[in-house]
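Structures for review follow.
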Structure P
């Protein structure tokens, strides 16, 4: 159990080591950049979800049988 915690702690240290050389301003800048990227990714995901919703509605209106699952063998 102690070894697992030690491994996790060392993994966190290894991941954070790449940021030790950065100044406070550089860290803030990097954080803001990551937040912008995350916001853009979230926006893109929302656009894709909206597209899928519209596509499903069109399919349900024109060919709802496409969405039916054929009966399979009983379990």
Structure Q
């Protein structure tokens, strides 16, 4: 449970930074690996936190759903 709680705090604190720097973070594709590389998060926390951030970006309209034409990768929309 501690990992989940720490990950929630990471998402809460990091999402505004990701939102303002999304074009710099996701230069090639929107992925968990891109967020891990940019922030250097510990793997145990970053998988959950990064996936949650990507889903939130999608919900807010900044990232596409996985697209068949792009081999099911997400792309930045704005």
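The numbers here are math on the coordinates, done by the rules we state, and not lab data. Predicted model, so just to flag it, every value in this text is computed and none were measured. Cβ atoms are built from the backbone, for glycine too; each structure is taken alone.
Name the one structure among P, Q that helix-only ellipticity at 222 nm (-39500 (n - 2.57) for each DSSP H run of 4 or more, over all residues; to 500) of -19000 was derived from.
Comparing all candidates, it corresponds to Q.
Across the set P, Q, FRET efficiency 1/(1 + (r/R0)^6) of positions 34 and 50 (r between Cβ atoms, R0 = 30 Å, to 0.05) reaches its highest value in structure Q. Of the structures labelled P, Q, one was used to calculate distance in nm of label points 7 Å out along Cα→Cβ at positions 26 and 58, giving 1.0. Name it. Among P, Q, the structure yielding 1.0 for distance in nm of label points 7 Å out along Cα→Cβ at positions 26 and 58 is Q.
Determine which structure produced the value 17.8 for Kirkwood radius over Cα pairs in Å, calculated from the coordinates; the candidates are P, Q. List each step's numbers first, then the result.
Values: P: 17.8; Q: 12.6.
Of the structures listed, the value fits P.
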